[in-house]
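Nothing in this text is a laboratory measurement; each read-out follows from the coordinates by a stated rule. If you're wondering where the values come from, they're calculated on a predicted model, not measured in any experiment. Cβ atoms are built from the backbone, for glycine too; each structure is taken alone.
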Structure 1
Amino acid sequence: MALGPVTLGLQGLTLTAAERDYLRHPLTGGVILFERNYESPSQLSALVAEIHALRQPPLLVLVDQEGGRIQRFRSGFTPLPAARVLGQLYDENRRRAKRLAQTCGWLMATELRAVGVDASLAPVLDLDRGISSVIGDRAFHSDPEAVADIAHSYMTGMSQAGMAATGKHFPGHGSVAADSHETLPYDRREYVDIYNQDMVAFERMIHYGLAAVMTAHVVYPCVDTPPASFSHRWIGDVLRQRLGFQGVVFSDDLMMSGAKTAGGPAERARTALDAGCDMVLVCQDSAAIEEILDRLTPREDPVSRMRLVRMHGRHAIQREQLATDFEYQQARDVVIGIG
């Protein structure tokens, strides 16, 4: 059974009977995990193994393990620095900061691959303009060239550990004060300003081989009326055509307030997919999950399915091996030292 275009959130530490049914549905392609799904590395390994065993090819298992305040798994995992810390180090010594970014990316991905998780939705490519509280220290820097330089090293580390990178939130969430979790932000700048500032890091990272992009639930009224997640102009014309991006496009969570203008859950999913998303996220609303799986019409898109399969993790390693792995222990000491 091919991977479907919907990624779902789970309610707890183990799968319920209803969730097993959801995950076997042909529209489902992945699972995204949160703090509510984590108790210990052993529990997480068992949960991920059960998810992977339900289907062939296995469902994608995703998480936001950026570091700083956005790190879903903490106890039993290395505390990762916020992206801004690497940006501050970059201003002091670029070569050292890039080495540390690569180490952070490798360590984060190695620890997740050791429990079976396929991908962390990272790095953040938004700019830290001092405007957005929801982005804030999740961003590497205010300079887009610096963001791209640090993120390239971070992505290299992830790749070495067997994990594909996801840049977010296209075309840029850092220049609006409103939080799209709570309301629908409007970025009223002209396209040329967005292109020459926020989109620089995305363009550079696409050139470096970025595997996936997550869109922003932000309206850019000088460019298009719908939020970027539902905009063919942003996804089809700009991201695919102008920037030449051939990887996976994820929507942000469809149940965020910034997505509500697109209608009910099924209509949001349909509109995002029609706009060019390969996969939509529904992170925690069981009623919305049921509605989408019941009402969304399956579609045949072999190109999109091939993109999704490439997001599976590589280089599986047993967690028990990490205790005696010198490279891992050295990287862990370095990253703890950054903090």
Structure 2
Amino acid sequence: MHLWKHADKWDAPPAATAITLGEGGTPLVRSVRIGPALGLRNLWFKIEGSNPTGSYKDRFAASAVSHLMARGVKACLGTSSGNTGAALAAYCARAGLPCYLAIVEGAPEGKLRQMAAYGARLFRIRSFGASPAVSADVMGGLGALAQELNAGYEISAFTFSPRGMSGVQTLAFEIADELGGGPLHVFSPAGAGGLTLAVARGFARWGSAARVHCVQPAGNDTIATPLRSGATRARAVESKTQISGLQVGGVLDGDATVAACRASGGQGYVVTDDDVWSWQARMAREEGLFSEPAGAVALTGVAQALQRGELTADDTVVCLVTGSGFKDERSLIRMTGAEGTPLLESFAAFSAAVRQGLG
């Protein structure tokens, strides 16, 4: 039970009654091509796509659903743009707990199908995720509805689900355990900031000298610019990014994330969707790492940090690769083309194509 290895350092429910699918203990792999190409000797990727439902949100769901079962609730209500919903749906299925999810309007169909496969009931809400006002209405309303129905409600933000998010701190414990307590630069993608905040708090709890940097798409810049500019608070925006999972224009954990990153010595980085998609493709083709677009956001921030002269060749740098590439079919079509695999008439045609490809 990887998540419970460091149970004394987070708000872990008793291991004996935990709802678990074997989450945590994900690989930390060293870059073989991109790091050297960028001039970094020690670039690492934390591969969260190897969790049971394909993202780091399994750490959240394992903790959240375990705590819900201890409370004896009748159902789980939640919100999602993709990964949270899949994780909650799976762990609720494991627990035998009905799961109802309010879905961000622009969530990818592939992620919705994964949630539905686990038996969750899904309901998309117009402008949810893009409009801070609509998002606040949905999230606030869930709490009242959950109380009325004796249900739990789980949103992957410390503001709403501190016990669930406490489980995400284990990500930092694993990195620190493997790389030691020396200086690190950890780059984290952010929508509402919960992941970045959990990782920063995890390293602080461990006593690690890790600088946690917040990387956001330009279309959802709630935290990164305030962090870089010296502001103390995040800002709400109308989310316009197409990077699924990071389309959260409300503040939520933003203020606390600004404070935690700054206390660690971290910085904010704002990146374009096009650059994220480019690095997503390079990760697959040069490292063999099949990531959803959100999982390439951290590496996009690393490239920008190097351009700004804010990293050196000898720095130890870790990118959080948050989820599997199978999560977002639209990005795969963008990466590989929509024409499909050619049908050849014979092996001779295959042989000719290989010879041509190898020059």
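Out of 1, 2, choose the structure whose coordinates give mean count of other Cβ atoms within 10 Å over residues 137-144 equal to 14.9 when calculated. Computed on structure 2. A value of 6.7 was computed for mean projected area of the Cα convex hull in nm², for residues 217-320 alone; which of 1, 2 is the source structure? Answer by label: 2. The greatest value of mean count of other Cβ atoms within 10 Å over residues 241-248 among structures 1, 2 is that of 2. For the set 1, 2, ranking by distance in nm of label points 7 Å out along Cα→Cβ at positions 33 and 233 places 2 highest. Here mean count of other Cβ atoms within 10 Å over residues 153-160 was derived from just one of the structures 1, 2, and that gives 25.8; the source is 2. Once FRET efficiency 1/(1 + (r/R0)^6) of positions 41 and 249 (r between Cβ atoms, R0 = 41 Å, to 0.05) is computed for every structure in 1, 2, the highest value turns out to be that of 1. Here FRET efficiency 1/(1 + (r/R0)^6) of positions 49 and 185 (r between Cβ atoms, R0 = 30 Å, to 0.05) was derived from just one of the structures 1, 2, and that gives 0.20; the source is 1.
When semi-axes √(5λ) of the Cα gyration tensor in Å is computed for each of 1, 2, the one that comes out at 31, 26, 21 is 2. Looking just at distance in nm of label points 7 Å out along Cα→Cβ at positions 65 and 89, which of the labels 1, 2 belongs to the structure with the highest value? Top value of distance in nm of label points 7 Å out along Cα→Cβ at positions 65 and 89, among 1, 2, belongs to structure 1.
Quick check: 1.3 is what I get for distance in nm of label points 7 Å out along Cα→Cβ at positions 105 and 201, calculated from one of 1, 2. Which structure matches? It must be structure 1, since only it matches.
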